[in-house]
Structure P
Amino acid sequence: MPINPDAIGAEGTPGEFSWTSKDSLLYALSVGAGVEDPTGAELEFTTENTNGVDQVALPTQAVVLGGGGKPPDFGDYNPVFLVHGEQAIQLHQPLPVAATATSVSRVADIIDKSKACLVKLESNVSDTDGNPLWTSTTTLFIRGEGGWGLEREKEPPRNVAPDRDPDKVVSYQTRADQALLYRLNGDRNPLHSDQSFAEAAGFPKPILHGLCSYGFTGRALLHAMCDGDTSRFKGMDARFSTPVMPGDQLDVKVWDNGDGTAIFQTWVGDNVVINNGGLTYE
């Protein structure tokens, strides 16, 4: 069956999953930690046995963790027409380097866009004692679906960048093989590695995972706004607006609201690739 608009509120079955210190190291490396200075400031993310340094997990690693239980059923679609539209995470405590956790997901919303639809999936993750760890909200943009006549009034954009220079800019260079490294976190979608699949989806070559650009952006925000302290990083949400190619330079521009929130955009050259970004921090 196609996408089922009546699936709003449907829940999957809870499930348990685990991750290790090695998983946390791999994730950090896959979003560029340590590239600029392998023995410098990011050793807490990239090593587990450096004298006087305790390993710490990057907050955005939460987006690649999960998979326990059965996801909610909201219908069928052609994966070639799937684009990751938006991603939000809310950290209820600093992400452990290694742990076992339980997750349950639900269909938070399905929005008719006439020739496409948006499916919002919310996952709540807790430790084995029931203490909340994080909440993740993923918005899928699926071309060729929708058209049920249920279009809603368009919501005003959130986290709009002010008309002034950013307070901070952090730039990171991605690698030509960045997608091949990042896919080892679990997302083996051939859109990021297979030339023929990428062409079928309308791209000239495999693109970088949106969540990889998201992770680079999260690193930039962590250092720019939280002085690298993961306990101060509380939440992040953003919209993916333009594909990124492996090897592109990412320029993260940040506007501090002065109240524990900030607005950000990520640019490649003259193009905004991550837009409507919002950060909450302490």
Structure Q
Amino acid sequence: MFQTKKPPTPILNQEDIYQLLVKKEWASLLSFVWQNPSLIDSDPIIKHAVATCETEFFSNLERETDKEKLVNTLETFHLLHTGHKYHLAEDKFRIVIVELVKLWRDKNLEQAYSRAKNFPDDEVCRAIIKEYEDSLPKQVLHSQSHIIQVTENKNILNADGRRTLFKSLQEREFFGAVRDEFPMFTVYPNVGLSSIIEFKLVKDSLSSAEKDFFFKGVVDCVVFDHHDLYLPKFFYELDSVFHDNPEQKQKDQYKDKILAAAGQKLLRIRRTNEKQNRGDFAKLIRDITEKNNV
């Protein structure tokens, strides 16, 4: 990424100026002018130095191979011109802008865009303006547009990539049963562990593998108390034969450990036949809630 160099120590004598000209340290010379703009008109040495700098720089612009040096000099010319401290002819200022747009294009599109707006009629600038504005979300107009901004994504394909929130009919029936039994609370399925457990309070109790799983794992069903800042109240896992897989067993152990470290009880439920339905799940939840003071 290009960086703008810090302004140098102010030049105190003619020899300093001469050395900058010899070494073609244009950005340093121009930075001094930025700090001391009045000297352009009052000091003939400075005036001559800046004129030489401008002539030499633009004459050799295409031969400059040091991109960072180039962008620093161009940015300093841009700063001087727009700050009304040194005036460039329009053709020179256009060159400054177009070159900056080219240099910033692959590094920072927003920076390139901010420069391109100076000459929207230029082909290079016009292309960058279009590219940047096309990358922005589409503004959605509505009755409160003056106080609330709404945007939507662009380039929406003619496709339907949605999927149901539930992985199986069993999950859907279980979720419905939990919601039936807790009508005064809010129930969500597949809730990320990192959304409901405070990591900093459990991390010291977890292994490296458990910490890694913390940011990937989800709880099948969580009951939230929306009357109390949506704090999670009950945690349920709906197991199946899939959980007999050694890898899944390991993940289940991680999840149990994380909830335990957070001082929370995780109830694992596994039906024994396909006949058990939403009503059976509802009765089960009701029973364990009443009998075990969950």
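Here, each number is a calculation from the coordinates, and none is a lab measurement. Note that this is a predicted model, so its numbers are computed, not measured. Cβ atoms are built from the backbone, for glycine too; each structure is taken alone.
Summary table
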| read-out | value |
| --- | --- |
| Computed 0.70 for FRET efficiency 1/(1 + (r/R0)^6) of positions 162 and 234 (r between Cβ atoms, R0 = 25 Å, to 0.05) - originating structure among P, Q | P |
| helix-only ellipticity at 222 nm (-39500 (n - 2.57) for each DSSP H run of 4 or more, over all residues; to 500) derived as -4000 - corresponding label from P, Q | P |
| Value 0.40, calculated as FRET efficiency 1/(1 + (r/R0)^6) of positions 50 and 202 (r between Cβ atoms, R0 = 41 Å, to 0.05), assigned to which of P, Q | P |
| Value 59, 47, 43, calculated as Cα extents along the principal axes in Å, assigned to which of P, Q | P |
| Per distance in nm of label points 7 Å out along Cα→Cβ at positions 106 and 146, the highest-valued of structures P, Q | Q |
| Structures P, Q, by relative contact order in percent (Cα under 8 Å, 6 or more apart): label with the highest value | P |
